[in-house]
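The numbers here are math on the coordinates, done by the rules we state, and not lab data. Keep in mind it's a predicted model, so treat the numbers as computed, not measured.
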Structure I
Amino acid sequence: MGADLQTFRNEKDDFFRGPDSPLTPEQQTSFSGLHHYPEDPALRLRLPLDENVPPDPIMMLSTGLRLRGSDSRSGQRRYVRAGKILFAVQDQPAKPSVFKDEHGYFLPFRDATGEDETYPAGRYLEPATGADGLLEVDFNLAYNPYCAYNQHYSCPIPPRDNVLTVRIEAGEKRFVT
């Protein structure tokens, strides 16, 4: 495994043991670390962002109403669709939308592993733009939202076009206490 990925995972485990963790105190007492798929270099992608999409604001549904920046009446959060990316996993095409907010790019997705191995509501990525202008999409960094650990958090739900039929066997697996 790449040193950067292992460092990323170790730092996240350390954060989950600390005072700002999304875990409840009860969960922290038995926490032994998050579970991940083995690193898959084939799921570390550099992709062009197809920006030929309407830049209209999108109100993304969330799992609850406590999300900062959400519309407290409807449980939604505002994003702008930045574009779409196209890639294939095991020869199966996927074309999810990438969104943008005040923090940068955001790629919420749900894939076929949500049935049994990952958080069923979906996982997230925060792609960055490389020096060559391509979007760096590393599914090995896919992570669960805080609502996967604690019901007191609210998280955006991936929209329909980001529900993938392929299995993304990379990144964080379902949280087990």
Structure II
Amino acid sequence: MQVLEAGENKYLLLELDPEFIGNIAKQAGFEFRIDDQQRVMALDLSVTDRQTPLLLFDAADPGNLGWFSRCQFYVDGKTGSVLQTPLSLANQRDRSGRTLPQSVRVQIAKELPGSFRMPGRQPITEQVIYAVLFNLLRALLDTGVGVCGGPTVKPLAGRTEQIGPKN
């Protein structure tokens, strides 16, 4: 990790290892493709041998209350940000625009403000990011991740049907 100071601003520049990230995805049970860019690292993740969708559910639906009480990660449905982490999550779609229930895209920000802290005021390091990523991937498979509002990230599991007539 590097620290960049620009005037009064301080930024943390993470030096993430794509091979290590790939091993994390593999250990968690995902097939992956990594796109390592200057400011973000993007992972296209899928589980082809899974019959059920990934456990990404609508946290606002009372029918999903059991999922909501067990999850440890929440995604802002408007922006895709995984709350209190430098991760973002997005749905993957097929060629016709339908959401793929066994696939997601995760982005890891490599540039963070110097004041960024994980929950519990824990300072950020590459090792912390690796642990959070592994826990998020396992949560998508085992315990669930809640989507909070917004039209951008669509739930994949739980009660996902919309109320009202279909057009």
Structure III
Amino acid sequence: MKILLLKDVYHLGHAGDVKKVADGYGRNYLIPQGFAVLATPGALKQAENIRSKAEVLRKQLSSEMSVVAERINGAWITFASKAGETGKLYGSITSQMVADKISEKAGIEIDKRMIDIQPIRTLGEHKAHVRLTIDIVPVINVLVHREGETPNIGGNAEEAVEVVEEVVEAAAENTEA
């Protein structure tokens, strides 16, 4: 099925583009959500008009979101969680939890669908991509640490845990002697 995009669609194209998509994707998602229309001859005549309007909106949105992207790009967010001996979490850190922390930090509303990350199930450092626009995708650093431990932001969290364990063992040996 050939469609004309009315809005930018992530991993598909920009507004005004004519794309060939699977029938079900177009009929069940793109057209009902208002992202696209069938690529009829009448609709194709409007493609250039749609493309120019979308370009103006895209530039305005990009200028606004670039400020937000600069603020959150490379930022660290931390989660304290219960974990087993091997570093596997009891539960997981979801994209909704990450979106809530980013919204709190950035001061704008971030939807969980804007976060490209699989549920985090292990301790350590992870990267999350935030799709603010189709072209602006800042990276957020996510640090998951055990409850009761202090997070080591910016460094390797696993090395910090090993150093703390060595210091505790050395102190225990000194008290025994």
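A value of -3500 was computed for helix-only ellipticity at 222 nm (-39500 (n - 2.57) for each DSSP H run of 4 or more, over all residues; to 500); which of I, II, III is the source structure? Considering all the candidates, the number was obtained from I. Match the computed value 15.0, 42 of Rg and Dmax of the Cα atoms in Å, for residues 34-113 alone to one of the structures I, II, III, and report its label. Structure of origin is I.
For mean projected area of the Cα convex hull in nm², the calculated result is 11.3, so let me know which of I, II, III that is. Only structure II yields this read-out. Using the calculated result 33 for relative contact order in percent (Cα under 8 Å, 6 or more apart), pick out the matching structure from I, II, III. Clearly, the read-out refers to II.
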